[in-house]
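Heads up, there are several structures right after this.
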Structure I
Amino acid sequence: MRDRLALLFASSALAAALFTVPKTAAGADTASGTAAAPAAYRQEIEAWRQSRLAGLKREDGWLTLVGLFWLEEGENRFGSDAGNRVVFPAGKAPAVAGSLERHGNAVTVKASPGTGLTTGGKPVAELLLRSDADGKPTVLELGSLRFHVIQRGDWVGVRVKDLKSPQLAAFHGIDEFPVRPDWRVEARFESYAPPKKIPIPNILGQVQDSPSPGAVIFERGGATYRLDALSNGEDGSLFLIFADQTNGHDTYGAGRFLEAGAPKEGRVVVDFNKAYNPPCAFTSYATCPLPPRQNKLALRVEAGEKKYGQGHP
């Protein structure tokens with residue numbers, strides 16, 4: 001989901017690429033309830049994990065994120081000088097490489113002469129930029145740096161990535177719980193018709209009402225649990241933001257994400273072995289959604305990714 005978070009914040013839709021978990025890997029389960037053979041199942045989870053790590057390490061993955069700056073109305077200079085509104089890493093750009101002119105939600109870039117700013121490999125002198133609220137944002141390039149405009153409610157900012165970031169170079173994987181087939185559960189899907197609006201908070205303190213197509217309901221240890229789902233795309237697949245009693249100790253404190261395939265005949269497979277950390281677990285420059293209150297489980301979900309130890313606490 002490369003910037004599904006961006007679309008959640010910007011327009012209430014969830015985009016598959018934001019979390020770097022390809023749907024073909026994360027949502028491939030069906031609701032057949034057929035138990036996989038242990039060896040084959042372990043191989044499936046391992047393949048999913050490798051795909052997940054490869055996504056994180058892509059040039060546009062979360063490990064290259066090095067800055068997030070909120071723009072003021074009018075001129076916002078960018079470059080390596082500490083006096084700029086948008087400050088690039090030292091040695092990565094001229095002191096003042098240009099300016100970003102904000103008027104409401106519209107942002108225009110004006111490059112300083114000779115800076116070498118490009119987009120898609122083509123030189124840029126002055127250009128009205130698309131933000132992530134418009135779908136695919138305009139990505140500006142300056143040496144190893146990549147930056148684009150994001151919108152979160154009334155906030156308009158610039159997200160900066162470095163293809164040679166120290167965090168990417170230092171990344172050596174994520175600890176996970178052992179694979180347990182019993183955490184691959186067949187849940188009941190309770191459809192909301194029409195979709196119910198549920199408040200989704202984010203790490204910035206904002207709250208946005210997002211449509212929920214229904215809830216997944218499962219049993220564990222003789223108790224019943226439910227999670228309100230968000231839509232994960234036109235194919236009917238689901239996206240879950242949940243918290244549980246491992247958070248803050250074994251797993252990331254603010255909760256985890258999970259994807260599931262489209263429900264079939266009122267049933268859906270929810271595989272907690274594929275629960276994964278939100279971008280905020282890796283960087284303090286992400287703007288992650290948080291679990292809604294009703295998605296905080298009174299249960300230890302000892303499956304999926306453990307905490308990474310960086311980013312937001």
Structure II
Amino acid sequence: MISRRALVAGLALGAAGIERARAQAYPTKPIKLIVPFAPGGPADVMARIVTQRMSPILGQAFVLENRPGAGGTIGARAAAQAEPDGYTLLMANTSTLVIGPAVYKNVDYDPEKNFAPIAAFGTTSNLLVVNPAVPAKTVMEFVALAKARPGTLSYSSPGLGTPPHLIGEMFKLRTGIDIVHVPYKGGGQAVSDVVAGQVQMTFENPSVSLPLVRSGQVRALASTSEQRNPEAPEIPTMIEAGVPDFVSVSFTGLAAPAGVAADIIARLNAAVNQSLESPEARAVLTKLAVEPKIGSPADFSAFLAKERDKWGAVVKAANIRIE
């Protein structure tokens with residue numbers, strides 16, 4: 001007679017074999033990608049650029065489903081609750097896996113427990129830009145001006161809990177200045193009011209802000225990147241400009257509901273990396289001021305852990321909470 005232990009072991013091996021077979025066959029049908037932001041926005045554009053190149057690699061189409069709202073947490077919650085079979089994925093970014101869960105009171109998902117990181121697509125930095133009428137040519141001159149006029153200067157953002165909002169709060173914490181946050185309902189108005197002089201400064205993606213800098217509509221004081229932007233090497237980093245420990249990049253990437261087979265995660269990771277190596281994809285990403293990031297799921301997971309630690313500390317220190 002077969003012992004109970006041998007029977008259990010045999011069943012376990014059989015189940016493992018079935019899972020391996022499923023992973024090897026994956027994908028056998030189209031993959032749904034939940035994009036937790038509106039069509040046409042940066043996250044949506046990034047999703048389309050990468051998945052268009054992943055489709056021929058995997059032999060299946062990607063069906064994008066836009067579910068905007070609450071800083072991306074509505075779409076992320078839907079992805080977290082999906083069947084962990086590899087056929088529903090999340091277009092993840094800084095808002096959904098780092099900032100949103102830290103600032104929103106009820107997101108109904110844990111970014112660490114409910115998601116399996118697959119791969120990062122790339123990172124983007126921001127430029128600190130001011131209206132030309134602001135009498136500050138450097139970051140330290142702006143800091144001195146803000147300290148001389150506490151509570152009178154302001155910075156804009158696309159809304160509460162967005163990356164530019166938190167970057168502004170980190171700027172205040174690192175320099176000890178008192179400037180007023182002015183949240184808008186989108187990035188366009190947040191930038192245009194800096195151009196118009198209604199607000200003194202903002203942090204904005206180089207793809208948007210550099211043309212304004214070149215045309216003289218705003219003045220760039222520094223970049224939030226670790227290294228100088230190759231498209232604007234004359235602009236110092238925040239650290240070079242005198243603000244210690246100030247690096248801020250936003251990321252986009254791919255994540256799956258927790259529980260998806262490791263072999264499927266690895267297959268998706270390889271497809272993302274192969275897509276990012278495409279010269280065509282790199283050319284488009286460069287125009288969007290995105291630095292491609294090729295790495296393993298473990299690399300992405302480690303990056304996320306560091307980002308959560310950094311922004312969690314900013315959220316706590318600035319006492320940011322959104323109902």
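General observations
- Taking percent of Cα pairs over 31 Å apart as the criterion, the top structure among I, II is II, with the largest value.
- Of the structures I, II, the one that 25 was derived from, the read-out being relative contact order in percent (Cα under 8 Å, 6 or more apart): II
- Comparing FRET efficiency 1/(1 + (r/R0)^6) of positions 56 and 200 (r between Cβ atoms, R0 = 35 Å, to 0.05) across structures I, II, the highest figure comes from I.
- With distance in nm of label points 7 Å out along Cα→Cβ at positions 104 and 232 derived as 3.0, matching label from I, II: II
- Distance in nm of label points 7 Å out along Cα→Cβ at positions 64 and 264 - highest-scoring structure of I, II: I
- Structure (I, II) behind the derived value -3000 of helix-only ellipticity at 222 nm (-39500 (n - 2.57) for each DSSP H run of 4 or more, over all residues; to 500): I
FYI, it's all coordinate maths here, none of it is from the lab. Bear in mind the structure is a predicted one, so any value in this text is a computation, not a measurement. Cβ atoms are built from the backbone, for glycine too; each structure is taken alone.
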